[in-house]
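Peer 1: I've put the structures underneath this note.
Just so it is clear, none of the values below were taken in a lab; they were calculated from the coordinates. What you see is a predicted model; the values in this text were computed from it and never measured.
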Structure I
């Protein structure tokens, strides 16, 4: 999960980066509003954490510009102000949630995870249909077809494919896939992921030994590339 942190307090940058990294997030930081806004407009992040009071450009203006550019990445705003009007302003300009400083780190992590779970970036677009090569995946009907022929996938294969496709280009570790698809309570092993990836490749790739779409990133995990 890629997080953009725009904050000018060096101590808070270090603290937040360390904590978020330990929770499995990939953190990119900017210490002024102009740099932060340029990064935010790239749309390459799963979550933005924006301080309100920033040099060169404040968090409110960043949120406004990001939403005007049709970037729908969730925004969590950090503010030292506790007044209702400041919170309302941030939400009206496009923020999805806010935290008032000082805050507990565990609450920030929980809010970040909640925002990303319901992020529209995690849901495939185009009415729920994704196409790559001669494959079409209909997420509303839970159907996969090659041309006019339907491809049978198990429930776990379909869930795994959904998780990969919903975040194109993102590298997913085996542990992350186990948690997202099978859940910790199911007690599978990382070998389970490898086996299901192999099955998906057999069904979806023209050459499973040299996959174009479900790719291995050696030492890290798997990613979907269309």
Structure II
């Protein structure tokens, strides 16, 4: 459970004038569902701001720009449909409408308000993340940064190279991929199981020790720049 009502995963830096991650606003008053959604999005490399009601979301949009909004229909203070109308008066930002109520009438109303996607909450989180990525690609809002930077560590996903305090350090493919996932999350927790499902074949899925072994090797190579923190029983994050 989150400790406060409003969270922001902050981007650490810029490369070539672009942010490392797309900015997503999640407007959802169910704290458990909100937490699950934010974890999946942040682990997929998105910077996520949350709001628990429509008024808070509208205020957040006044303060900053977002690349995509995920919007629940049943919200306190300002419901999702009304908020969508207000947003469309000032912005064409992509909107995904999330709801447990999946009636044809609601879908038609949502599309008439120019939402980009109407999704049931029963859909799995990986599918929701895939839809987010697809909509960002279609809208031309995908961050095209090729370099990630964090506290003296610079990772280039095109050349598969890592610099630590300006020095080239050789990483194996798996070590590079794990570090890439951690740096994409920019402080968000990356679970062992998510790493196994993304980077290893299915037969390793229950053997989380293989992840721990690679993390140990990565820490050695990072040396004094080691900023990986263990989240007991869950996984790892950059601290």
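Peer 1: Figure out for me which of the structures I, II the number 18 belongs to, where relative contact order in percent (Cα under 8 Å, 6 or more apart) was derived from the coordinates.
Peer 2: Among I, II, the structure yielding 18 for relative contact order in percent (Cα under 8 Å, 6 or more apart) is II.
Peer 1: Looking at structures I, II, which one was semi-axes √(5λ) of the Cα gyration tensor in Å, for residues 50-153 alone calculated from, given that it came out as 25, 17, 14?
Peer 2: Checking each candidate, the match is II.
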